[in-house]
Structures are given as C-alpha cells and as structure tokens.
Structure 1
Amino acid sequence: MNIDLSGRKALVTGSTAGIGEAVATALAVAGAEVVVNGRNAERVAEVAGRLAADGVTADVGTAEGADTVIREIPEVDILVNNTGTFAAQPVFEIPDEEWLRYFHVNVLSGIRLSRHYAPRMARRGWGRVIFVSSEAAVQTPTNMVHYGMTKTAQLAVSRGMAQEVAGSGVTINCVLPGPTSSAGVLEMWKDLYPGLDAAEQERRFVADGRAANSLLGRLIRPEEVAGLITYLASDQAAATTGAALSVDGGLVPTIFP
C-alpha cells in the first residue's frame, strides 16, 4: 500500500513530542504539508524545522489559542486532534478546576478546531479529522478518572460529528492507543518508579500496572500509533468513518473494536 498525501495540508496539535511528533513526522514522510503546534515556541521551531513544516505556537486548550491557530491556518485537509494532558490522581481528590481543565484541554480543544475546519472540508468534498483518544475511553483507569472521562467524551464527539458530515467526503474517527512510551508517560514513571532506569520502569509498568493485560507485553511506540493515523488520513481509508480504532496491543479484552 502506497500512501501518498501530496497536496494535503495537515494540522497536528500537540506535535512537539510523543505521539503528536511521531504523527507529524509520518504525515510529512507521506508527502503532506504539515503544521506543527505546541505551547513552547523553541520546540515548535525545532520540530517544524526538522520536518520542513510550518509551525504555530498556541495553547489550543484555550479558546484564545484555538483562535490563534485558526487565524494563522484558516484551511486544512487533515486535522489530528492530539493535544492532551493526563496525570494520576485519586478521583475523590480531584477539584472542580481540574475536571474543567481536563475537559478544556482534552475535549474542547478538538471541538473548537473541528467546528471550524470540518464544515470547510465538507464544502470542498474531502477531509480527515482524527481524534487521538485512548483505551482509557472504554476501560476507565481508577487512578485517572478525569482523564478517562475526557477520552470517552471524544468518542461521542467524533461519532456525532461524523454523522453530521455524512456523505460529504469527510471522515471523522478516533484512535485508541494503549499505554504509549511518550515523554509524558516516561515523566510519570519517575514518580511511580523513582530511581529505576527506563527499561526497568517499563517492565514494572507492564507487569504490575495498566499494561499488564497487553498481548504485546510492552508499551506501544508513538510511531505505531502514527502508522494507523497516517492510514486514516489517506484516500485508502475513505470507507472508515464514525469509528473508534484500537492501537492498544490487545490490552482491552474484547473482540469488538
């Protein structure tokens, strides 16, 4: 299968590290004109320079940041809503402000951008919107209920938007990665497993933590998530819409996607 995204413009939010950076890289390799986004101007410039891409420094977890992106990049063919935040916290200790912050960053960021770009894609007769959700959307993590709540919300938003643009040539989907060896996860391990090297932290996490049921026996790599997203962004995925596609290494014990 030869995926050619030449002539397509792709915006990947939160693309200066982890899954987002891997997605931006994969889309650029496939020929897309990529727009890198993040909150750190130096990091945006670094990644954009490496990919010969455009860059927009903005916090899309805020209305002002989303407006900045839309103003600077009014039209795209491919939107990957990747920006997100997560942390472990006991559910009964999460204050209102944190519930709202997680909803703004993880859910409203994608809603605001999709609300602008998807109708324009539909008028042109082609487009791809992809939400980076999580297997936490379908099996809520006890220590990250606020995170799981936002990931479940993304599934409903994605499906509803796909229904709204039905028959337009625009597809809207979610991908559900399992625990992934991103910079954020590696940082979290420092608190969970202090003093251990990354290999031993991963082994402990797989053996004792959320990834214990993985059929791979390891964490997902960002490039593996990027591979599925690149396919969904292509013409070859024209018949896939309104779906939630797993890239969790068999972590969720189900035969139904």
Structure 2
Amino acid sequence: MKITQAMVLAAGLGTRMRPITDTIPKPLVKISGKPMIDYALEALAEAGVETAVVNVHHHADQMEAHLRAFNGLEIKISDERDRLMDSGGGLARGLTQLKSSPAFVMNADLFWIGEAEGEPSNLRRLAAMFDPQSMDIAMLCADPERTTGHNGKIDFSLAADGRLARYTAGDANPVIYAGALVLMPGFLADAPSEPFNLNIYFDRAIAAGRLRGLILDGEWLTVGTPEAIGEAEATIQRVSRGL
C-alpha cells in the first residue's frame, strides 16, 4: 500500500530536556548534527509521503521557520499555540487537514537508525503490512534489546499473528511502541474536542483485536534528557561503523 500523507506529533514541552528546551523546541535539538524531527521527516519522504501535518506549540515560531525550510515534503501546520491537545487531541486535530486515505503518524522525538541496506525501509514495510479491513492501527515496535535511552518500560506483547496486547509481567515477546504507526484518519472521527491521550484509541483497537505490530529493523533511539544526547550519538557512531 502506498501512503502519501502523514502527521508528525511535535508540540510537546520537552520539560525533561531543560535547560536546552528553555530556548529551543525539543524536536529541533540536534543529535549527531541533525534536528530530531528531521530523522522522522526524512524517513517519511523516503517512504513516499508527499504531505505531512506537524503540530506546534513550544517555541512554535522556531518550529515553523525550520519546517518552511525543509525540502522534500509539503508541510502543513496544526497550530496548538493556544492550547496543548495531548497526543490524541493533537492527532485528531491534525488529521482533519489530511485526506481520508491511510496516513502515517510519527513522534518527532523518537527515531531509528541502521536499517538493512537494499531492503524496504521500516515505514515501507509498515505500509505494506497495513490492511484496513482487519486492522485499525499497524504499529512499529522496538525490540527492548535494541534501544538506546529507553527507561525500560514495556508497552505491549506481540503475538505470533502480529496482534498486540497490553504487556503484563511474564508475557512472551515484549515490545516497545516505536513512535510510528499507520491508521485510517476516520478511526479518530469520534474523538473529543478536549485534550486526550492516544492510548484510549490503542486500547479500543486492542479490544477489537485490530491493533497489529511490526518489529523495526535497526536500533531505536529516544532522547529524553540532555544526558541522553551523548548516549544516542554514541549509538549512531557505533552503528555507522557496522559494530
């Protein structure tokens, strides 16, 4: 399935990244010389996305200036200067600017490196997996053993048929939500106008047996604190050397 549109969630305050985020938004913090959000935008462009909506709040003017200068995607702004809408509310508002066809959703501050050369990218694999007849959401998941900067929390367990369930201690095949998914925008058509967490819709998809997962290829990185920048850059250097 070819997917040509996306929503990037980028409006958070980045409080754990202070004092860096006192003066710049977290998605513009550079990791190995590249703003975090660019890892997501470049992955989307490589996967064939043409249009992406990005929500902004913290240092929104800086975000808009950076996005205007980004080449390779038509970028639309979902403005949350007046009120942060949380992950679910922000997504629901942003999706109104997209068509009714399938869309990628990505977090601006989570990314991966080290995909196998000559093979379809993680996002292309996710798009190929998504079947709206049997799924509400297809989610990219990380192996806990191939992460940098993660706090150790496990999100889901992955069944042999690809179905995801909330993780409980002792479950087989524990995985972490990698910050990328595919859905039909209409799945959030009944979303409230108030801020809410996207986990509500994850749980709805689980209850219906319609949340599926795909293990990402490569190393997954999350950079939540200033100290984590060095850890992420060390992983990038290691992977670039083929170690």
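Each value in this text was obtained by applying a stated rule to the coordinates, not by laboratory testing. All of these numbers come straight from a predicted model, not from anything done at the bench. Cβ atoms are built from the backbone, for glycine too; each structure is taken alone.
Out of 1, 2, which one gives 25.0 for mean count of other Cβ atoms within 10 Å over residues 15-22 as computed from the coordinates? Write down the numbers at each step before the final one.
Numbers: 1: 25.0; 2: 13.6.
The read-out was computed on structure 1.
For which of the structures 1, 2 does the calculation of P(r) over Cα pairs in 5 Å bins from 0, in percent, for residues 135-206 alone return 3, 14, 26, 23, 17, 10, 6, 1?
2
Structures compared: 1, 2; top value of mean count of other Cβ atoms within 10 Å over residues 23-30, i.e. the largest, recorded for 1.
For distance in nm of label points 7 Å out along Cα→Cβ at positions 47 and 95, which of the structures 1, 2 scores highest?
Values: 1: 3.0; 2: 1.5.
When distance in nm of label points 7 Å out along Cα→Cβ at positions 47 and 95 is computed for each of 1, 2, structure 1 gives the biggest number.
Name the one structure among 1, 2 that helix-only ellipticity at 222 nm (-39500 (n - 2.57) for each DSSP H run of 4 or more, over all residues; to 500) of -7500 was derived from. The read-out was computed on structure 2.
Assuming 1.5 is distance in nm of label points 7 Å out along Cα→Cβ at positions 151 and 175 as calculated from a single structure, say which of 1, 2 it is. Value 1.5 for distance in nm of label points 7 Å out along Cα→Cβ at positions 151 and 175 corresponds to 1 out of 1, 2.
When relative contact order in percent (Cα under 8 Å, 6 or more apart) is computed across structures 1, 2, the figure 26 traces back to 2. Structures 1, 2 were shown, and distance in nm of label points 7 Å out along Cα→Cβ at positions 119 and 199 at 5.5 was computed from 1.
Between structures 1, 2, the calculation of mean count of other Cβ atoms within 10 Å over residues 39-46 yields its largest number for 2.
Structures 1, 2 were compared on distance in nm of label points 7 Å out along Cα→Cβ at positions 71 and 183, and the highest value belongs to 2.
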